[in-house]
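Given below, in the form of structure tokens, are the structures.
Nothing in this text is a laboratory measurement; each read-out follows from the coordinates by a stated rule. Please read these numbers as outputs of a predicted model, since none were measured by experiment. Cβ atoms are built from the backbone, for glycine too; each structure is taken alone.
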Structure I
Amino acid sequence: MRAVMIMFDSLNRHMLPNYGCDWVHAPNFERLSAAAVTFDSCYAGSLPCMPARRELHTGRYNFLHRSWGPLEPFDDSVIDVLRRRGVYTHLATDHPHYFEDGGATYHTRYNTWEFARGQEGDPWKGHVEDPNIPQSLSGPKIGSLWRQDWVNRPYLDTEEKQPLAVTFQHGIEFIETNRGQDQWFLQIEAFDPHEPFFTQQKYKDLYPHSYAGKHYDWPDYGRSANDDEANQHVTYEYSALLSMCDAYLGQVLDLFDRYGLWTDTMLIVNTDHGFLLGEHQWWGKNIQPLYNEVARLPLFVWDPRYGAKGTRSDALVQTIDIPATLIDFFGADRPKDMIGQSLAHAYRPEPGPVREAALFGLHGGHINITDGRYVYMRSPQSFTNGPLNEYTLMPTHMHNRFDVRELSDLRLREPFSFTKNCRTLEIRTQTYLNPYFHGTLLFDLERNPGQESVVDDPAVEARLIRIMAELMRQHDAPSEQYERVGIPSHGIVDEETLRQEKTLRRQQYNVDLSLEETWTDKGRAAFFAVKCLAPEAHRDALQAGFAAYLREQDVRDIDANTVLSWLDTLGDQSHQLVRALKMLV
């Protein structure tokens, strides 16, 4: 038995012909649906990149206990499980986050691995002189990513040099070398179509359009701020990169055809999360509610044991089910801490449900749940978005280790059910954005699949909270997660309590400064965002300070620019607030 998993990053379900898109050129994805089971109700678990990969290894949620980070010493990696079973494992990837502080224990699980260089500011080529960066609608990125990306690009001037092409070539080479052998697992993991949407002209030519604006292939995360022409252009840039992904997917499908791999080789094609391309007036991920464009994923599985192909499954499944599927396929022993279920339940001769409901989220963000019909996004119930702790033995962020100031008051926490009697560090933390700004949201996908309008139904909320708490208990969520989002661990919340929550938040949002002031919608949202983002100790003083500023300036008509102008008067302490505020409003 052999298995190949092709994993793309930021692959949008709603941009694929398999899920109804009629203008993106992706014939090999269409070909894939004819050869596999297409899942219609697959959801992410933990976002973004490395949290998703931790649960891809462990089969359990990451986001309830920890943010971005490596595999933990107590984690059971499916790759280690397969290796103990005698399965040879190989990773071909261009995903740079594996090679940063916050991802350093993943690729070393595999017997062998290959890394194609050059994606998204990968610290690859060394140039002391600054590169020539064209005028762009994209703002400077985190750290040196923006500069380094433009150092790298000249070295990727032909298609065969692009990391996507090199990654697939490595994967194809592994198949060609080992197609006569048994008991292996190959993971071809492409960073594309993640931003920046950098590709070759022949793929751009699939989407002819007129655009004379500044360079734009790397949208900033936040509210849609550019004109329609620019937004359409960058969407085409994403589509061109998706079409390149499709072409290389086709090369692997060709190998399956040429060598008859369909008879004994599993194929999984998946992603970690999607990406908002202007839907709901947002770009990116992480800072806004996890709408279905981000959380609902494409997934395709060919399992030669059952032969189901050209079919669709509406079973509710998640990323955490993929490791259990591989263990089931190779007949390995399943770790007791693995929560995910084998996807085979959904496509065997007598298919059945995989789960009743699914949790998903970001550490410190909404705790989200779906039962397939409803999506419920439970926000924190106060401005503090706390209490919130990180539980880890590997204290690293994406690009760096935890600062010693973050560790100054850490404690050792008694073991969780899955830490194998190991105590973990308990580190008090706070997120850079606060989902209390967005509030609690309920969507009915049957009546409103685009999630354009929120449903007010306390009975449905109460039912989903009960299931949410049950799943949190199953994953041994820390007690403060229940406290943060205002639910008891038993999950029983009455409808009147839910109505009172909404009343309180409306009162906090519709603040009256007693100045007979008038607010625009964006002005009120901007000031509410300041209250959500400001440290708790400064919140009351900020409100008083804003009122004093309005009196001094003799301003009574408040829009978002009024709030930003006031923040500018606060000096250095306001820079982080201004940056976050511009993303939100």
Structure II
Amino acid sequence: MELELLNLFLVLVVAWIGGSVATRVGYPSILGELIAGIIFGPALLQVLAPTETTTVLAEIGVLLMMLYIGMEIDFRELGKASWAGLLAAIGGFIVPFALGYYAVLGFGGSNLGALFVAIAVGVTSLATKSRILVDLKLLNTRIAHVLMAGALISDTLALIIFAGIISFTDAGSIEFLEILVVTGKAVLFFAVTGLLGIYVLPYLGKQLEKAGFTNRTLFFTIMLIIAIGFAELAELAGLHSILGAFIAGLFLRESIFNRKLSKELNKVFYDISIGFLAPIFFVTAGYHVTFDVFQNNLTLLIVILIVAVVGKIFGTALFYLPSGNGWREGITVGTGMNGRGAVEIVIAGIGLSLGFIDNEIFSILVFMAIFTTATVPVFLTWTTTWLRKRGELVLSSSEKKGILFLGAGPLSLYIAKKLNNKAPLSLIDSNIDNCVRANNLGLKCIQGNALKEETLMEAGGNEAGTFVSLTNNSEINVLAAQLASETMGIPNIYVSLTPSTEGANVELLDPIGASTIFAKKTDPYKWDYKLENKAFEEILTEITEHISSRDFLKQISQKEGDILPIFYENGEGELNIYHYGIELEPGYKVHYLK
């Protein structure tokens, strides 16, 4: 076959443009890639057209993307959402699934077509949630964990149901014996892959490590072989290859290789799948969209959009009630789960290629994905603001309770001593004298370089739920915060920035969900000197109105000059580190130095 490089070049260019525009306005890149395929494909400008090359690359892209999605999922994280996350996932999937299925049947659609639409309506987008939660600074809330759990469970349910549909349609007719055979093959697939993933793959990893293999290229090749092998096992079981790749990713995540190598390989797979091959799939998926649906099936399109939005939001809220977290939080979670994305488009595309749905139904599903994803940041902003104003936006009770400080100067020690009884706490400092001083105060201090993963591990970074980067060097603070987020997965990160900072800006904190400690840039030298010489006063004041941490700081500074807010107490009297982005409520108390 001819490679048709010009066509491939143009596909990649429009994918990059569409993805870049989408991310700049706060939406996931796949949304821009889909729209680019619609605009430049057969539906409108007809600059691009399907080719054998892009078809093959798109199929490989889907496999590697599902592998990467699996590698990014940690089922242990679902424990953070607990019962509430499971309820949200079930309600957010079952209700829109049922409504979507009967809506298509009501318009004369086939059972198989209705099932594919129902699955697409029921799923939710993990990638969409992750980006929006970071942008809205919600990663440290209970809502964030519930949303992530809901996305993971609903996508997994969708893939299993989808695999079942493929398996049954391959059987031809539905008879008791054939049902047993189909079910048996599916169970055997999960059993075999489970045994391989739990026992064989970790053993393989240990043997390679003992043999001294450290070549990243070799491990990358091994991971590809495993992924393709699992995909082939899925095909042999009558399931779809994407389910095999997804499950391979789940097991490959579980520390088969050392942490550092796993992180590097994750980045490689991200670049190849999300950066190169998957955009080809989403652009070419846009080729199948037809605007005829606005003439021939406009009513069905409107019904599916209503079913998707209303079913997802109110289905989630309804099933969420037994969690005891309130119906308002249920609606908020529902608005966050409303966006669709990668998995939905992949399933719809496979349904189209197998002839279960036609171009018009596929177009409806693409328009639904675009519309519902566009509503997420708007609706989620409204509902979280609503909860925040009512004082019902709950911070997450993460399993990680530890607190890790970078820097053991006087200011760090002052804060650490106040928090020492709250949770396991440790500090890192390159200065031996600072560590000795900390140890003399009964605090655990590790001497070392916090820009090395080994030092973070030694200090208990893998068990830390909070990281405070508080040295006199802003650049070091930001780099250490990035490392703590990317390698340790620490959810709450507070960074000190100095007024003279040039290379480290607040913008660098947003991608990792970090916040500025003290809600302002500050000079640690000044406060170190005051604390060292006991030339300070700690003041406690009570909040009387709803106000942001930044506005309160401006308000109190106008009265008392340069102050340093250290802690705030919530309504339950819990002591928390003061930082940018907090919404203070009446009855809260703030501890500050002057």
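Ranked on percent of Cα pairs over 43 Å apart, which label among I, II comes first with the largest value? Intermediate results must be reported in sequence, preceding the final value.
Working: I: 19; II: 27.
If we compare percent of Cα pairs over 43 Å apart over I, II, the biggest value is for II.
Taking Rg/Rh (Cα atoms, Kirkwood Rh), for residues 239-382 alone as the criterion, the top structure among I, II is II, with the largest value.
When relative contact order in percent (Cα under 8 Å, 6 or more apart) is calculated for each of I, II, the greatest value falls to I. Given a computed value of 3.2 for distance in nm of label points 7 Å out along Cα→Cβ at positions 71 and 143, which structure among I, II does it belong to? Source structure for this number: II.
Given 1.8 as the derived value for distance in nm of label points 7 Å out along Cα→Cβ at positions 55 and 279, which of the supplied structures I, II does it correspond to? Answer for the origin of the read-out: I. For which of the structures I, II does the calculation of helix-only ellipticity at 222 nm (-39500 (n - 2.57) for each DSSP H run of 4 or more, over all residues; to 500) return -10000? Source structure for this number: I. Of the structures I, II, report the one carrying the highest value of distance in nm of label points 7 Å out along Cα→Cβ at positions 271 and 287. The maximum falls on structure II.
Each of I, II could give mean count of other Cβ atoms within 10 Å over residues 87-94, but the derived value 23.5 comes from I.
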